[in-house]
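Please treat every number below as a calculation from the coordinates, not as lab data. Please read all numbers here as calculations on a predicted model, not as lab measurements. Cβ atoms are built from the backbone, for glycine too; each structure is taken alone.
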Structure P
């Protein structure tokens, strides 16, 4: 059974401070009174919201990126994604990230859902989009973005997600959600 989100917090925050910060996120430490009355500390990764895009070409192929992730020390299959900048709507951020990472423009955009991406650790909310009719062009990668583009049939991308070849959990979720939408649309 799910609880309504309007319930009051069981924690009382007595103090809050930024313990560490960089341009992309901060670690906030909250001093709390726990539900049992005891004091506690909760560390929160304070991060801006982000977007993930499932790009589909006119041929029905999914565009994946093969991205080197320094944090893991390995190459990862992912969907285009990125942070929402100040003043951007989630859709504007999705359109900008699609252009930057795969040089893409889309004929149609469909909002899929908004979901917490790391709710046990941080406060980032993800906005997920399905972009169809995607045409590819020149990319505009940031210096830390080392990636290649790959257009794959939907069935192959879904197989990779289910086989663990795509190891970015948020990309897997978005891809499987979009696949259900795409398969449903093709049945109509």
Structure Q
């Protein structure tokens, strides 16, 4: 211990403090340099990870393009099945006329065909792309064979309809009263034929 005190006493305190400050400065510079180096290493690693993700995405690009083309084709096929018109009222009217003609062709007697407005949506059943659906209530009468023919005609037509529910009640000899709710799907198009 005495040797250490003698060592310190040989130098002036001022020189000792300057040396100590220089040592601390070198240590801080080393720590700052190490931090800078570590940050650059992390940045480089992040860029390498992004590059690896980009390379994987580029390798998957043909598959993504194939799936996008398939979805475009499916969308075109689906839109070909939608009833189109300028407004929801015109679309609902077109659907009513179509269903009435199918009922008559099947040999059934149409009694009531009316679109139903949804109170929750305020009658606005379309989304932002101009697509939507309309519920239509139908009451008709006829034979079971005629009803089966009607179902076949609706489901083989080029219009997209979903029969949500139906009730069949006997009415007279060989006659049925049929109550059903059909949901028809549509797109609103502008004057150029493009969806709104």
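For Kirkwood radius over Cα pairs in Å, for residues 101-172 alone, the highest value in the series P, Q is held by structure P. One of P, Q was used to compute mean count of other Cβ atoms within 10 Å over residues 53-60, and the result was 9.9. Which label is that? The read-out was computed on structure Q.
Ranked by distance in nm of label points 7 Å out along Cα→Cβ at positions 29 and 157, structures P, Q are topped by Q, which has the highest value. Among the shown structures P, Q, from which was the value 1.7 of distance in nm of label points 7 Å out along Cα→Cβ at positions 69 and 165 calculated? Derived from the structure labelled P. Given -7000 as the derived value for helix-only ellipticity at 222 nm (-39500 (n - 2.57) for each DSSP H run of 4 or more, over all residues; to 500), which of the supplied structures P, Q does it correspond to? Going through each structure in turn, the value belongs to P. Ranked by Rg/Rh (Cα atoms, Kirkwood Rh), structures P, Q are topped by Q, which has the highest value.
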